[in-house]
Structure 1
Amino acid sequence: MRYLHLDVFTETPFEGNQLAVFPDPPPGTAVERMQRIAAEMAFSETTFVLPREGAGHVRMRIFTPTAELPMAGHPTIGTTFALAAAGVIDRGRPEFIFELGVGPTPVALEWSADRLAFAWMAQQLPEFGPRIEDRAACAAAFGLSQADMMDLPIEAVSCGVPFLFVPLASRGAVDRVGVETRALARLFGEAHIGELPIFFFTTDRVGATGDETAYSRMLAPAFGILEDPATGGASGPLGCYMLQYGLISAEDARGLISLQGMAMKRPSRIHIAVESNGGRITGVRVGGTAVLVAEGQLLV
């Protein structure tokens, strides 16, 4: 089985988020086999490109090492670049549609000569809630003090997949985050919600050297991901959260950058665009680049 290895949300090899793409798995490949392959690849996500079944150009299935996801950002952006490199996406095409678990998902394409230069993934409109109200328990589960946390909701937000958003006061606090798994399980259990991936972020500019709007990390131990260097599926909800709670203006929300992966020495730049009208969010997009770093064959 042929696969492509890309680094996503970066133009520099060995940065960004790793992705394995199987562009043409054998017909009839079982879901159980896909899941075992994703565990073998051991990246945050692995994708399998399958023949279309409905309104899209192809169907895509996305797996973490332990579970299938209905959608995810870095696999969608990375697979777009993989298919462009493989010639599946024609040069100059303005849009490509993936059939994902959440339905048809369009990706807008920007080209530089005959090379794909940038891709924008449309995401669903946000759903907010539930919240975790016990801030002391939350801080303890993450190895932080309550002073490290902003006075804003600790809340789940989804644009297809829910993440728990934890706004922090400083970059130092984001860098210090750790997860005590038993305390985390208790935290979610007492809040009567299933365990979610956790997205930590700050808008603190102290120590910033670039044009990023947010400095972030994502930990998802329940999904077999100790830490993810770039999380496109959480980045749309991040922009929505920041707009909803006044951390950015409606104008600024149309062009955000989240810098993620610094703690892993895999810096990733995720572009976010949130459109709104009269305080109501009307559109969410996440965009970025990717670089092909390897090709191979899995002998199964």
Structure 2
Amino acid sequence: MPEIKFGWIAPVMGAEKTGWVPIVMNQQETILPVVAQHFDSVWIYDHLYGLIDPVDPWLECWTTLTWLAARFPTLHVGSIVLGLGYRNPALVAKMAATLQTLSGGRLVLGIGAGWREDEYRAFGYPFPPAAVRRRQLDEALEIIRRMWSEAQPSFQGEYFGIQDAYCRPQPPPPPIMIGSTGAAILPLIAQRADWWDVWFWTASAISAEAYRPKRDALDRAAAAIGRDPASIPRSISSTGCRLPRDSAQSQQWLDLLRPFVDLGVTRFLFDFGNPRSAEPILRFAEEVIAPLNKG
């Protein structure tokens, strides 16, 4: 059985109870060093202002990833997930190549078609219909991969184009993780993604039964184009998660996650908020992560 790995989603918002300091900054001295011992990666949301209260402090994703990559050199870093419309795809390719070089190959480029219309409008970005955003993502990924692999890439699509878009250095390309909640994007994931992530909006919504038909649909889409479905790593991610306070709660986590492992999931990416101490992280590592990897 492949190793089951866990990623830590670090909140980038600040609130009154944190002294308006973004949580990821409060976690850098006592929480993230412990995370780095038991989790393999740290992840950052890509939004431009708060989801609950827009006036709360909120750090920009890519800048925060760069800081984390330097601050915690054993952790992979990833975006969960970049909203396509916030950055030109050629610029994303250049930024990713740069961070992949600087981090020694520790970047995961998580990207999606985008969903938060009010945020797009607030920052002056167009927000086309979902079908258009999916086609834009297809073109964007074509550009990104060309810029990572060709010496002098050019491309002209319906929505994006590049002309002699030099992108050096060209380190080993980071994996591209496409995040999704719906089914319409699955054929694109089968064709383009190195990694597939399914997002659950709350921990209480995490359901293997809800996940199974999506997994089956992706497998069919991959097989239809001659791709081995098993070649696409799968992860589950969620916000609103709570670390266990006792062994009974650890067992609840095991009962929740084992069905996903049986369905081929090998990674879990969770937002555990702002724990006050490292003790529940250690419990999660000892009573959830370790037993899952013992089979």
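Laboratory data are not the source of any read-out in this text; all were calculated from the coordinates shown. The structure displayed is predicted, hence computed values, not measured ones. Cβ atoms are built from the backbone, for glycine too; each structure is taken alone.
Say we calculate mean count of other Cβ atoms within 10 Å over residues 106-113 for every structure; which of 1, 2 gives the highest result?
2
Identify the structure, out of 1, 2, from whose coordinates helix-only ellipticity at 222 nm (-39500 (n - 2.57) for each DSSP H run of 4 or more, over all residues; to 500) was calculated to give -11500. Before the final figure, lay out the partial values.
Values: 1: -6000; 2: -11500.
Source structure: 2.
By the measure FRET efficiency 1/(1 + (r/R0)^6) of positions 114 and 226 (r between Cβ atoms, R0 = 41 Å, to 0.05), tell me the structure among 1, 2 with the highest figure.
The maximum falls on structure 2.
Taking FRET efficiency 1/(1 + (r/R0)^6) of positions 58 and 274 (r between Cβ atoms, R0 = 30 Å, to 0.05) as the quantity of interest, name the structure among 1, 2 where it is greatest. Could the numbers behind the result be given before it?
Numbers: 1: 0.65; 2: 1.00.
That would be structure 2.
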